[in-house]
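Quick heads-up: structures coming right below.
Derivation of every value follows stated rules applied to the coordinates shown; laboratory data play no part. Owing to the predicted nature of the structure, the values given are computational and were not obtained by experimental measurement. Cβ atoms are built from the backbone, for glycine too; each structure is taken alone.
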Structure 1
Amino acid sequence: MRVAVVGGGAVGLTAAHDLATRGCEVTVFERGGYDPESTPGDGSSARAAGVLYDAYAEDIDAEIGGRALERFREFSGEDGFEFRECPYVIAVRDGNETAADAMAASVDRMRVHGREVSVVDPAELGDRFPLRTDDLLATAVADNAGWTDPAGYVAAMAKKAEREGVGFETGRSVGVHVDPPGVAVDDVVTKRFDAVLVAAGAHTKRVFAEVGISVPVKPYRVQALTGRRAYDGPMVYDATAGVYFRPHPTGVLAGDGTVPIEADPDEWKRDADDWFVDDIRTTLDDRAGYDLDVERAWAGLCVATPDGDPLLGELSEGIFVAAGWQGHGFMRAPATGETIAEQMLGETAGISPFDPTRFSGDEEFEIREGMALE
């Protein structure tokens, strides 16, 4: 089976690797100047947060999150990739009863699905971790969690895929043909395949629009930064501030800074906004007594869908899509790449709630933050 994968990020490369290990002849098409032997370039995967957990309230999400963590751990120590164990804390401040109730209800559902998550008293949390907790109303801790360098995962998966015989065509624009399945390189060279997977992140809508297929996805900016001073606490999501932070080799990595406006995937601001840096500075000081010395601040693109669930599956005969992760794409990539590979080979029927044909493609919807408690 000859397969094309359009998009060389975490999901696309995982799928390409898994397809190749099952005997497929796979070619990855990446529009950026991507070199499998070097650090990945400027795509969404390389700009992701690297926060990893399985603390999801919905059964499908919990299952995918758990499988992703299994694979992250399996790959750790290979090709320069490392998964670092670290608890994940959810914190809600005084006066935010709605979020506290939502967190408690979510934790109950997480535990039903076998997730290692518990509600803890804020004072107990303060005894366990170097965090300020006297202004918190409610907290929870997920112990099955960790973090990693997203670019390191992408580089490692590229090396694994290359060893399995995956070919790479980079640095050129690619379009999709649907009847029969194929790709057009630079609008000139057409190549036929038995199946095509589009895992092009923020460019997914454009890729399909060129062949008259409408998909309801919207790219939007999120932001992150790294600080130079050491931080040795847990990963934290301050739900009231809408900020997360985690340990990082240079000190700390923190972010969110969601801008809920559809962004142009070719023309978007790649540097972080000043207001975002100020918000992170305040939250880090309030929650961890951390004096931020910014090393780097940047923006990346996430992709939203009308219902917050991804498009994962067969869109038309032989044409598959993997997009719309609402900010959780990287942390689920090892599992979703595996799932779409199995579906393309006919080994599974896919995940019905993520079926991309559930939408007409012309839906109007507002972008909502992927991490917010509901």
Structure 2
Amino acid sequence: MPVKVLFLTLKTFSLTGGIEKVCRSVSRVLYDLSEEDLVLSTVYSMYDKNTDRDSRYLSKKQFKGFGGKRERFVVESFLAGLKADVILLSHIHLINIVYFIKKIHPNKKIYLLAHGIEIWKKLSDAKLRMLNQLDKIICVSAFTARKVMDMHHIPSTQIEILNNCLDPFYHHSTNFDKPRLLLDRYHLNHDDIILFSLSRLSSSEKYKGYDHTIELLPTLLESYPNLVYLLAGKWDAIERKRLDDLIAKNKLQNHIQMIGFIDEAELTEHFLLSDLFILPSKKEGFGIVFIEALASGLRVIAGNKDGSVDALGGGTLGLLVDPDDQQGILKGICSLLGHTQTQQEKTNLQEKCIEAFGYNQYLQSIRNLLLDGKIGADELAAS
């Protein structure tokens, strides 16, 4: 008999953030396992509409979007959860739905995906009680796992680590030439040295490190006068004003372009355009953008104090720097820019990333969790 799995999400297809990308990959796993008759899966999304579904990830009969009708979502999720063998939660906000289900059916398996800042926050006593009732908390990095254990006093036996994977439909280019279309769009020359950051630019999240990169540009320009910094991502008005002021203060208007939102269809091309991806953040739960850059053969600099460590394979796939050490970041940038990547080096980096974070390994891990209740070896003991 197939295992009946209910996957509850907030958004899966209507946004392109990190959690949504994880939800899409999990959805595809459920689709593939359903094709093998190992699971009978249903995905409910609180905020997506049915028309948001991407048919590459789920069949029509496997997905139901509630379009923001929260009460209906809660009621139907509760009823469906009573009939499921396994309930998988994509977010801590959904934990209330399963509290009484666990009371009624204490042997029902309930797992929570723990990503980053959403679960690092102080939780109410009620939510902590619910958290302790879960069978497993699946953390996307060793850093998130330690945070969950330290902040919420969850025992290590209740936690497993499952690094995020590359989207099964992420475009891996074998041609690493800089796209002429983007060179023309941003008025760049082929010999310009391009630093690239992609992040939400929010006044409430000043821990991503792109402002530190801006502050280093005047020094970098002394050695690399043809350097250009492309800063991508949606911004709010307050943060845009702060960054504009910082750029003006350092007289960098000719060397920084804030290019805004990037459509996923053009993401790989932006990595191919660039010579270095840099985001020395301090609060990444994992950082899918890092492995997407690596899968495009692009060298990466990330912070060494958060989940970025997992995404860079502990430093085997990219350069980890102290995000609070400006001179260290500067030294790291110069050390990488001092060597131009060969096509073979880009290919090797791409292959190593896919080997570490490919979809097939992720599918096997989820399969183990749903069928056996455990992902694999005890990674916490080794981390």
Q) Of the structures labelled 1, 2, which one yields -12500 when helix-only ellipticity at 222 nm (-39500 (n - 2.57) for each DSSP H run of 4 or more, over all residues; to 500) is computed from its coordinates? A) 2
Q. Comparing structures 1, 2 by relative contact order in percent (Cα under 8 Å, 6 or more apart), which one has the largest value?
A. 1
Q. Out of 1, 2, which one gives 19.1 for mean projected area of the Cα convex hull in nm² as computed from the coordinates?
A. 2
Q: Determine which structure produced the value -0.67, -0.78, -0.87, -0.96 for log10 I(q)/I(0) by the Debye sum over Cα atoms at q = 0.19, 0.22, 0.27, 0.32 Å⁻¹, for residues 154-193 alone, calculated from the coordinates; the candidates are 1, 2.
A: 1
Q | Structure with the greatest value (metric distance in nm of label points 7 Å out along Cα→Cβ at positions 50 and 218, set 1, 2) | A | 2
Q: For the read-out FRET efficiency 1/(1 + (r/R0)^6) of positions 226 and 282 (r between Cβ atoms, R0 = 35 Å, to 0.05), a value of 1.00 was computed from one structure; give its label from 1, 2.
A: 1
